[in-house]
Structure 1
């Protein structure tokens with residue numbers, strides 16, 4: 001068995017990866033540029049949230065994670081911080097976009113719950129988490145677009161078949 005045959009057999013066993021790397025939007029260049037700008041922008045804007053959590057882990061654990069009733073508040077603070085830091089960077093560059101968008105979407109759903117529990121339907125604190133959640137949902141459903149590392153991986157994986 002040659003190296004090419006080994007690669008082909010491995011690739012045939014990962015159709016889920018190939019499906020997750022595909023994107024569903026228009027091939028239009030302007031659309032792709034706009035989609036890329038949104039992905040990079042929302043990813044870079046999210047990074048500071050993760051850094052803020054890491055700056056004072058105990059404060060976030062006590063003030064947010066414990067307040068919403070999750071067990072192991074310090075552990076979940078680190079989980080949220082690293083999703084918002086590493087996941088946001090990977091989303092911005094377009095690597096495993098759907099996976100990272102799903103993780104970021106989940107953290108925003110928890111943030112929305114926190115704001116609803118703490119402040120009710122006051123718009124100001126709820127608005128930002130909701131807008132982030134909607135953006136991450138778009139990337140979860142549609143993928144990162146043509147201008148991503150995912151698209152290059154998809155080309156490589158499908159070329160190898």
Structure 2
């Protein structure tokens with residue numbers, strides 16, 4: 001899965017960079033405006049952003065502000081703090097996933113289109129729901145993994 005994630009994220013990054021480069025060339029060098037470029041950019045940009053967040057959750061490399069960790073001395077206390085942190089993260093992610101589901105259903109019902117090219121926006125709107133769902137799943141897996149390692153003497157203190 002690691003290789004697939006790298007290929008997908010790299011492809012999206014190349015697509016975004018290529019589209020942005022062509023927009024700069026057409027607008028500032030050739031002096032013409034390519035109508036619909038923003039419509040085209042919306043899809044890879046949203047998927048790149050969301051899939052990057054999913055990848056960070058999968059690798060358990062999210063940005064954390066674990067100030068409390070400085071004051072905790074034992075590995076067990078640090079593990080418990082990470083579990084509590086992940087439970088809060090899962091609660092928020094689940095809540096946002098519920099909202100994203102409502103938004104996704106609204107998008108399906110209204111059949112929105114992009115303003116210039118009239119492409120259906122459901123493909124970009126789906127990124128939010130699917131990404132939050134995947135992040136919630138990976139956070140739940142992290143909680144289970146940390147909970148299992150709580151009683152392990154060697155215990156994995158991932159990103160602690």
Structure 3
């Protein structure tokens with residue numbers, strides 16, 4: 001039976017308001033996080049600096065997450081490998097409560113939801129290999145290094161008479 005890498009045991013601080021624990025976790029992502037052009041792939045490594053604080057009604061988990069995203073540029077489809085840093089803060093309630101999304105279960109908290117939310121909400125819709133990426137040439141399919149020359153827009157035949165008047169004035 002595989003173990004969940006996101007589970008953290010909080011037995012030492014559970015129901016002891018005012019106590020705190022800091023942890024450094026190295027997690028291996030069991031399944032892909034992110035569904036677009038950029039994501040944490042299965043088996044990616046995440047570093048989590050976690051701070052757990054015991055409160056009267058639950059455990060406050062705050063964390064900084066760091067890892068390397070993989071994927072493709074949204075314009076030229078070049079492979080990407082970008083560093084990513086994120087933050088989450090979530091209250092895990094001791095008792096089931098509809099106002100809280102996460103709960104303490106068997107003296108453990110599951111960080112998968114807060115980490116997944118932090119990652120997915122921060123990922124760009126169209127990641128770029130570089131800020132000025134021009135994409136691919138529509139004719140050759142090669143990556144552009146400079147912008148294509150702008151072509152003059154064709155004149156609507158219904159307005160051609162007006163264009164002739166403008167040309168005559170010059």
Identity of the structure behind 34, 19, 12 (criterion: semi-axes √(5λ) of the Cα gyration tensor in Å, calculated), options 1, 2, 3: 1
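So distance in nm of label points 7 Å out along Cα→Cβ at positions 30 and 94, computed for just one structure, reads 5.2; which one of 1, 2, 3 is that?
On the way: 1: 1.9; 2: 5.2; 3: 2.8.
Of the structures listed, the value fits 2.
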Tell me which structure, out of 1, 2, 3, gives 14, 32, 26, 16, 9, 3 once P(r) over Cα pairs in 10 Å bins from 0, in percent, for residues 38-125 alone is calculated. 2
One of 1, 2, 3 was used to calculate Rg and Dmax of the Cα atoms in Å, for residues 102-141 alone, yielding 9.9, 30; that structure is 1
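Looking at relative contact order in percent (Cα under 8 Å, 6 or more apart), point out which structure of 1, 2, 3 has the largest value. Provide the component values of the computation, followed by the final result.
Values: 1: 34; 2: 29; 3: 19.
Between 1, 2, 3, the highest calculated value is found for 1.
Quick note: the coordinates plus some simple rules give every number you see, no bench work behind them. If you're wondering where the values come from, they're calculated on a predicted model, not measured in any experiment. Cβ atoms are built from the backbone, for glycine too; each structure is taken alone.
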